[in-house]
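Undergrad: Please go over the structures that come below.
Computed from the coordinates by the stated procedures, all read-outs in this text should not be read as laboratory data. As the structure is a prediction and not an experimental result, all values here were calculated from the model. Cβ atoms are built from the backbone, for glycine too; each structure is taken alone.
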Structure 1
Amino acid sequence: MSHHIVKADNLYYTYPDGTMGVNGISFTITHGESVALVGANGAGKSTLLLHLNGCLVSAKGEIRIGDYQLTPKTMKAARRSVGMVFQDPDDQLFMPTVFDDVAFGPMNLGLPEQEVKDRVILALETVGAAHLKNRPPYKLSGGEKRAVAIATILAASPDILVMDEPTSNLDPLSRKRLISLLQTFEHTKIIATHDLDMALDVCERTIVLHKGEITADGPTLDIFNNEDLLLKSGLEKPLRMQEYKPILANLKKKTHHHDHDHNHHHHH
């Protein structure tokens, strides 16, 4: 099924103020792949994502989403297969209730009312937010908003899920839930993130962007093991791959010493 493929071919984009956004980027992402897009601030991650749903249009090069080359004519069809979860959930939530927000996509697809309802409930259950359906979005916590924003995209059942920093501002529990959720999705996923530990959990492939160019594209583990590459791209290894032994060794010495004293006093 070619309609899940995302292909960028020699993309260039410069912002109106002259800032380089992306500088000759090419990649192909095939059906069901989960790809992390990592890079320092200003590396071009958001710029690239905004091309995938047609919010930005490249000066040169082309994007194919499934069977379509992305052009003004095919935009609507392409956007239907790409679900974009923005970095700030407030950009996504604008209706009086959570239910209305999540129903917006399926209603736009012209689905019958009952199917819209079913999809809304299913999407909210998937993200653990069914209990919020009658609440106004602006009264939700950050984690709840994030969950609802993802539900608004799921309800329109896109083939390709594009997310910009989905774990930012999430408390540890919400983050854990989001990771488990992402692991269950069969969708093609493209996730721009600073959270390399999350990338390690969710994405088998990683593309590294640096100053608008791809500096690496390969298996996530290989890339995160390559310290030179990470350093050059302004990144650090995921926390759980970092070396902690010296600190722990020192702590052990101290506590051990302390225990010894304690026993010593105890005997007297």
Structure 2
Amino acid sequence: MRTVLVTGISTGIGKAIAEELLNNDFFVIGSVRKKEDADYFTNNFKGKFEHVVFDLTKKEEILNAKEEVKTILKNNNSYLSCIINNAGIALGGPVRYLDVEVFRKQFEVNLFGLIEVTKSFLGMLIDKNDYKMKNKIINIGSISGKRSYPFVGPYTASKHALEGFTDSLRRELLIHNVDVVLIQPGPIKTAIWDKVPKIDDNPFLKTEYENSLRQFNKAYIKSGSKGLNPKIIGDKVVKILMINKPRTRYVITPNYFMNYFLTQILPDRWMDKLFAKVLKLKD
């Protein structure tokens, strides 16, 4: 039985990925920040699931988890076949009024933490890569890594950086025959949309961006309500793990033409005008 490490399994995309892997006879080691966040899997997938606890921003916790993973693999007579870097956060606001620390926090989790996890467990993928299906790393990015909306500068910047890191790592690991794949989800219907702060609690409403932020909030909530079921991401991960030559990128979003393709072909200035009109950024 192949073992897969999935970070951030407590909710949303990470939970869906772990469920689909477990339902398709993979052994899953899921990372959580609190032990109780793994209770659903511990109770429902006995003998097929183990958890490790670590904070992406704390190297010592990741290294401790690495030793736990080694023990789990040994006890199961298994090997680590894939790292799925899913855990992340989303921060935003008008750049003019955001402290640079917000950007640092965003990158500590979405990029530097991801790199720390990858580096910590990479040796396991390289050392046990002599099976029919070659070992892989799957990074969960976003369509925001290819197109940029206003007011989510920290998040968008982190996902753009992940694009570049993924390409560099994939090419470096050709020597070890370990593949690296990027999944770029658009709006996905998860519990996160229920946690979006009410617009009237937005700390930037008393700035020149108030009208634009109200428009952005409406569009943001609307896109979430029309998001795809996260099971789609889980299904795609399973398919990627069953083949040796997957694509390097998978865009998974509702309304592909409007949400992704159009932003790739229209000139930047055209997109600027579109955002300005929709979000009332100019009179």
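Undergrad: Work out the source of 0.35 here, i.e. which of 1, 2 gives that when FRET efficiency 1/(1 + (r/R0)^6) of positions 71 and 135 (r between Cβ atoms, R0 = 35 Å, to 0.05) is computed.
TA: Numbers: 1: 0.35; 2: 0.95.
Derived from 1, not from the others.
Undergrad: Continuing with the same structure: Out of 1, 2, which one gives 35, 20, 18 for semi-axes √(5λ) of the Cα gyration tensor in Å as computed from the coordinates?
TA: Computing semi-axes √(5λ) of the Cα gyration tensor in Å on every structure in 1, 2 gives 35, 20, 18 only for 2.
Undergrad: Something else: If relative contact order in percent (Cα under 8 Å, 6 or more apart) is computed to be 24, which of 1, 2 is the source?
TA: 1
Undergrad: Now for a separate question. Here FRET efficiency 1/(1 + (r/R0)^6) of positions 7 and 215 (r between Cβ atoms, R0 = 41 Å, to 0.05) has been calculated and equals 1.00, so which of 1, 2 was it run on?
TA: On the way: 1: 1.00; 2: 0.75.
It must be structure 1, since only it matches.
Undergrad: The value 15.2 for mean count of other Cβ atoms within 10 Å over residues 63-70 was derived from one model only; which of 1, 2 is it?
TA: Answer by label: 2.
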